[in-house]
Structure 1
């Protein structure tokens, strides 16, 4: 387990916004960000209060990349019973979006709400079309742009949660520049733990892409339909280390929400049937890297080529 980083050493530059009476109901910081770094995750946690309820926000990353999972623990968030998404916005000027989520309770009875992974920086320029998806070809996402994410994080000072809640919530985070810089450093360190080269990943021009399989790497029924709801909130992510030859060398499940027997079957099938287009370094040469995603991405293509 990697060393826990203290709040004072991490973010001594962050100052909590001043509290104003007219901001009643707005969640403001009660302390600094603290860091919890493990061999499979990077997590930053900060507690906020609206004067009545306390709400802890965890920002979690399990790989170097655009995705961040937001986890809220405590009072103050009240999703409608039938809401399957919650609207969010990184403000003051970020684009409004929606995310699926999963809700449960912690061992000590606190409400736990985990969003599906979100991104601070848009993957494509505003107004630009998303790349066309062809189910017969590997989908190669754009390489992770650390500088672009830092630029976006600098402009974020609050998170607004709205649609899907009985009452909107605004969380005054302060600038996310320093927290995301720490998150980026931590996520690059994960690569060392996995036996990969962080420096090559900082300049690579293409990440690993999964080769399409008409029957699916995971045949239909590998994950029973009754278990699909357990994949919400970013749980049960499949991490595959992929060699420069495009072959998987190891498979592991992060934050398992499915049974051990199902996850063992998933990894056995990945190692047997999955093939990948390897990542490319700055010179265009194949390099060892990783692929990570939900088991849903490994099943048979749905009609129309959509998953």
Structure 2
């Protein structure tokens, strides 16, 4: 059983920092709180006692959203469901709606937050490959010397290991900023032990922008998780694909490149097969959604990786 003495709902960052200072060393910050009970059960026996749960979900700054032509900013308490029902967010972040579909179920998506998905820093987190492909930065805030101090850093640097981040004592994740990529085709591929509420064994985010002919890759962004301790940006694969034509031989070469990056403790051969297949399917789906010339994507290629 999870027991807390106080459940606090600060209405501002100042109130949140005051609660964190008062209960220093004896609090847990929550927003959607969908991972709180699983966290309490994991590796523990008997009751788990926390003096204070500090729920930051209602703080206005953590719920803001600004969608521009080049950049997107959204608060850390943004529910995963927003990426499905907010058309502006969906256009700016083309693989996030497909990621959100795979994220648990309707009830959990309505509560679970993008900030919580980042802070948990699971090696198999669904949201982080998409955000890394969008070159996301995180904004952190803390009260230092009576004033609110802020800092920003790339999401790739913020996640330092399995369930570890660069979050310092007394800090809150406030917001995420990333590139807006309207006009890109997006894809998100995921597999796990089971279909319902699945935890990823491998998940891949793919973003593709084509030239005016629909036959050449103008830009591509790829990120993967579940194959090692950290999510990875596939920069070498991007470099290989960028500027080249869409074609079976080129895509197959690209799909083979990250296979040797698999460094998980279990099921390595299976994951290598999955990575190769996901790379093909993710690139094909993203290119098709970006408006690829149908003749450039051979029908037998699409059928094989549908």
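Every number here is computed from the coordinates shown, using simple stated rules; none is lab data. This is a predicted model, so every value here is computed, not measured. Cβ atoms are built from the backbone, for glycine too; each structure is taken alone.
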Value -8500, calculated as helix-only ellipticity at 222 nm (-39500 (n - 2.57) for each DSSP H run of 4 or more, over all residues; to 500) from one of 1, 2, is from structure 2
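Which structure, out of 1, 2, was FRET efficiency 1/(1 + (r/R0)^6) of positions 49 and 257 (r between Cβ atoms, R0 = 30 Å, to 0.05) derived from, given a value of 0.50? Walk me through the numbers on the way to the answer.
Working: 1: 0.50; 2: 0.05.
It must be structure 1, since only it matches.
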Value 1.6, calculated as distance in nm of label points 7 Å out along Cα→Cβ at positions 121 and 201 from one of 1, 2, is from structure 1
